[in-house]
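Below you'll find the structures, each written out as structure tokens.
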Structure I
Amino acid sequence: MVHIQYPFWNIQPIYHQYDYWRFLYTNPFIVHKQRPWKTKYLETNHIFMFPFEELNTTQQHYFLRLLQGYTLPDNQNVLYTFNEKDFSLLFSEHIQPCYVSFYYHQMPSPTDKTISFHNVHYSIDPYATMYSIPIVMNFLPSETSSEYVRLQLPFHSHPVIKNENDIHAIRQLFQTHCYQYIVKHPDQKAALFRKHGEPHNGIIPIVEWNSYTYHIPKYPPQQQMDPYYVTHIHKETQNILETLFINEATDPSKRKQQHSQSQMTSTNHHKPFSLWVTVSFTHLLNLIKNQKSYVYVLMFKKSVQGIYFFTKRPIQYEEPEGMVLELTGSISYQPNVQLFFKGFLQGVHNIMKTNKEYKYVHIQGNSHNTLLLPFWNKLVIPIQRDPVAYYMYNYVIPQSPFGAHSSFVLL
């Protein structure tokens, strides 16, 4: 049976594949409404959680070392270039606190290479880490629903560990981090987490798709789209993003009211996504300001026809050498897919023209990226395909999983 085959996930408050009785539910619900359960994987003697603001310089240093050295599988052709600026941006300008957990090995006596908690000494160099950032989720609880359910919850990263085969330690870190977060924030009992590669067995994702990587020797040519044009979101044009995206993604119930009050209007062809998952507006603006994210808008006069969300990924290929530009998500507000595709090409053209280091494009297979992929795949053959799955912790949405084409995830 599934629950015997996967004992760790069996005791987690998640949506199990064998939970047939939950298929009868129509409304989403919290699994553990009270204090979180303590399981055999809870390890509070070696795992400690810290608010990001309380990390000292030594902890920040070792956090960076762990991510740089162990985030990606051992592959001589790919480097993980996550640096101090990336570290700062990851945890900056959020609406709620961020947290980092470390797994420390205990040491017999204090030295200049140890750190102490509660008079117990640990190696200053942590064995593993994971983190949480606050996000906003809106979803339609059923196919016939017209109103969104809104959640403010954390996104828990995948544990990064020095020995990727130490499954027990990975489970301890995940379990302890989730437990301690709920203890610190009893009003946020649900969480979101992600799995790259083959999905977790025995549990139902909230959404899953494939992502694709392409080698781009040169950027696409200038696109002829008159009278349409593509513009870059910056400080002077951020009102476009705030009006047409943020009010939809963070509070879709405001869509009609906000659009009627704004000079920036969308057409009637747009149908909202069933699932929206985003970071805060302030965090996104900070990423744009620091050129970690690029947002381009397809315009007709003052009417927004589409939005493209690009991200600079801290991944560098060595053969051929180049950095990775990712299309994280996109939104089309009109029915002409070919026009929408031209807007995407123009966005890639503009970014790569001024950022020569980009030699690869990575496309997530969610949102209206699903409209772009068939056109793009006629031009370029993917060099890599990677499954991606998102899961809810301590929260069940009976209609899961949502379709990739009807889900917008910007993380």
Structure II
Amino acid sequence: MAGNFLKRDKKLDTAEVIYVRPMSNADYIIGKVWGITRVFIGLNLITLCIALFINLVISRSPFSIFPYLFYLFTLSIPSLLFVLGLSFTIMCLVKNQAVTFIVMLGITGTVFFYLQDRLYGVFDFFGVTLPAIFSDVVGHPSLSLFLLQRSVYLLGAIGFICLTITLVKRLPHRPWKTLVINIIALFLILTSGGLGVLYVLHFKKIEAEREVYVSVFNTYAERPKVDISAYEIDITPRGERLEAESRLRVRNKQKNEIESVILYLNPGLKIITIEQAGKILDFHREQQVIEIFQKLRAGEEAEYVLKYEGGIEENICYTDVEEKDFMSHPAGKTFYFRYGKRYAFLSDTYTLLTPECIWYPVAESPVSPANPYSIRKDFANYKLTVRYAGDRVVLSQGKRVCGEGKVIFTD
């Protein structure tokens, strides 16, 4: 409805003064956009003030001004500008307010009822399906992807507004600038589309990686495995990286000799060395699988020391779950919010490592995509040493003993 000014102004005699004054089309359109945007920003601020009052007076939730400003500038304003820019452009092309209204209503309805979750939410110009709820502990669930998707519509909005400047039926103040503005508009719209493609490709890459992990799990599923009877794990979190040394005692409980020892470890963790009694062993690494080239007779035991470091690859988690469920972000039961999903955290302020991310070497795969109900678990004695700097609180199962800059857990 806001685009009606393009038709309405031509019918008002008072607008003739604007049309003949030495004012550029850019000044005219940007002024109209700012006038409309200012009204909607005012309505947004009123809504935010109501939420602010509830937060401070009624609710017991902790207060922070940052989320209020963050959602205003990343959700409300890009969506508003995109709708305005697109409706202005359509109005200039079809030259009919009723048709423009029907087209915009059709686009909005299609996005809400059909395209909302398609292609991971890239078509959602309102951003209602994106996980965007802040956590007091870990912050935003996926800030870079969220900003990438919102940039698609912010740049698209500016591109459509620039296109409106050249399409409006008013003599340009400087005709040569029309070509420049058209080039800028085309560049912004193409850049917007390119960012949308990058957003989708990010998720396609995740799907491709998980397919590889599933294939590797299935390839080694029937290989004979050893049993791990004891662990001594020493880890040091360093920001987004983990340094670790795992000493494990294994035994071949198979009836026959095994040709090599199969272990599993997160593919984001790089193996530095594998040693046995001070001797460096040869091994083969295929994604999450480590194959140590050493034979073990039936009943024979061996002890290995693995040194490794790197980040945590979260896409290795829950590869037995269907992709549509793994990628989806279902709304909460109380409000229509998307909370996002994370499977491990490794940062300067907070670290959370679960068995599903395979942050320490195991002999049995945590999942079996080909046969989800046939999963064996390692049960072993262990000693876990966590080294840290600062005032972190370290939690794990087992008996806890605190030392200087480290905590030891045994079980």
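Name the one structure among I, II that Rg and Dmax of the Cα atoms in Å of 21.9, 72 was derived from.
Values: I: 21.9, 72; II: 29.3, 99.
Checking each candidate, the match is I.
Which of I, II yields -7000 for helix-only ellipticity at 222 nm (-39500 (n - 2.57) for each DSSP H run of 4 or more, over all residues; to 500), as computed?
I
Could you tell me which structure in I, II was used to calculate FRET efficiency 1/(1 + (r/R0)^6) of positions 141 and 197 (r between Cβ atoms, R0 = 30 Å, to 0.05) as 0.85?
Working: I: 0.55; II: 0.85.
Only structure II yields this read-out.
Given a computed value of 17.9 for mean count of other Cβ atoms within 10 Å over residues 157-164, which structure among I, II does it belong to?
It must be structure I, since only it matches.
When distance in nm of label points 7 Å out along Cα→Cβ at positions 93 and 317 is calculated, the result is 3.0; to which of the structures I, II does this value belong?
Numbers: I: 3.0; II: 4.3.
Among I, II, the structure yielding 3.0 for distance in nm of label points 7 Å out along Cα→Cβ at positions 93 and 317 is I.
Thinking only about relative contact order in percent (Cα under 8 Å, 6 or more apart), which of I, II has the largest value? Mind dumping the intermediate values first?
On the way: I: 24; II: 15.
Largest one: structure I.
Laboratory data are not the source of any read-out in this text; all were calculated from the coordinates shown. As the structure is a prediction and not an experimental result, all values here were calculated from the model. Cβ atoms are built from the backbone, for glycine too; each structure is taken alone.
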